Structure P
Amino acid sequence: MRLPRKCSMTNRADFARVKTTGHAKAGRFVILSTLQDPALDTIRTGFITSKRSAKRAHDRVLMRRRFRALVQKHAPQFAEIRRFLVTIARPGASQATFQEIEEDWVRQARRLGLFPKPDASAQP
């Protein structure tokens, strides 16, 4: 399954708005930025893979595919789906394995509060 086109950020102003007014957390391989927007009907994702993160175009495309797979896998578990989500590759991400990138991405998502809080009353 692929991400529908309506889930992609295509407007430059949206990227700028997430950068200026959103929240971001940096990890070893990725920087994850998010901005909640009740006007959206679903998640809008954007991926930034610059030449600084990987010199070869092949590596940048591979990173975007990996980021897309992470959003497909984990976004349905988000507490609030109406948000912008930008994933920025850091230098060294092209040499990392998919599991390392996934661990870093999920860690940053948890730090941003994207996943629902575990219910303390459910534990014995």
Structure Q
Amino acid sequence: MIEPLSGDMNSRITFEFRKSVPNTKGGFDEVTTNTFTVWGRIEPVGFQVFWGSAQIEQTVTHRIFVRAIPGKTYPQDLTKLVKVSSEGLKYRVRRVLDVNSAHRFTLLEVQAEGVTL
């Protein structure tokens, strides 16, 4: 996979870590526990990738590249990551990968969910 150039990282990507917390009504509420923002690149996937992911019900609509930062954006640091947002759009994370196993960039395969309110 081709790594992005520094000029390609032109979008602000906000990471949201969430967890379920019991509420007083006997149910659970989703609470954001941690957020941070980094520079990244968002690109739509091709039709073949989209169709292949739809077949296994893990639809992937976009790829997001971010620089790998130890303790923040390494794939093992993003295991509990649920949502990513950028420029008013929210994405659900489907898969997190280390690009070319070089520990320079992290790739998130995501599904577009809609507009952030």
TODO: Figure out for me which of the structures P, Q the number -11000 belongs to, where helix-only ellipticity at 222 nm (-39500 (n - 2.57) for each DSSP H run of 4 or more, over all residues; to 500) was derived from the coordinates.
DONE: P
TODO: Taking relative contact order in percent (Cα under 8 Å, 6 or more apart) as the quantity of interest, name the structure among P, Q where it is greatest.
DONE: P
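Read-outs throughout are calculated quantities, based only on the coordinates presented, and are distinct from any laboratory measurement. If you're wondering where the values come from, they're calculated on a predicted model, not measured in any experiment.
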